[in-house]
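In what follows, structures are represented as structure tokens.
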Structure I
Amino acid sequence: MDKPTKRYNIPIWLSQWTFIDGNKKKYLLNNFIVKGHNKGEIFTNKKIVNKAVNKLKRGRKKGKIVPVNLSLISQHGFGVNDN
């Protein structure tokens, strides 16, 4: 599936995220799979960001973690639109 079709039209990306918490400590999340057309759409989508934060945080402590940087490493096909 190299090209998008009518049903499978959202690119699937392998990504790398950088987060900062309230104490200015950096957190890296490598090899996280996301769906979206471009970096801006993925970075502003709260649903995707919350999934990435939940994957990063393993404990129950709820602190403020803010995404700072997103790198789209490579594209791995196309998927179904979740909306």
Structure II
Amino acid sequence: MSIRHRIAPRYKSRNHEIVAGLREAAGAGPPVDPKMVVKKLTAEVAIQMALLHGGDWQVSIDHEIGLVMVVPRAGASKR
């Protein structure tokens, strides 16, 4: 079986893909959960810290008190 049959299409048709692109370009994309945006951005910071300083970094987010931490994982070795 070719790989084409294993990948599920993201859009129903080419027209749906074009409309989705236009909506995104116009800033009218689907609503995004703010908590998911925070999670994604802090994960990106953790990756950048690992690239810059080495080691394994962990993210801790507490929405109730408004705290975001990106710290080296305990016991993780650096470069």
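Where a number appears in this text, it was derived from the coordinates with a stated rule and is not lab data. Here the structure is a predicted model, which means the values were calculated and not measured. Cβ atoms are built from the backbone, for glycine too; each structure is taken alone.
I, II: which one has helix-only ellipticity at 222 nm (-39500 (n - 2.57) for each DSSP H run of 4 or more, over all residues; to 500), as calculated, at -13500?
II
Out of I, II, choose the structure whose coordinates give P(r) over Cα pairs in 10 Å bins from 0, in percent equal to 17, 48, 25, 9, 1 when calculated.
I
Of structures I, II, which gives 0.35 when FRET efficiency 1/(1 + (r/R0)^6) of positions 18 and 34 (r between Cβ atoms, R0 = 25 Å, to 0.05) is computed from the coordinates? Kindly include the intermediate steps, with their values, before the conclusion.
On the way: I: 0.95; II: 0.35.
It traces back to II.
From which structure (I, II) was relative contact order in percent (Cα under 8 Å, 6 or more apart) calculated, if the value obtained is 19?
II
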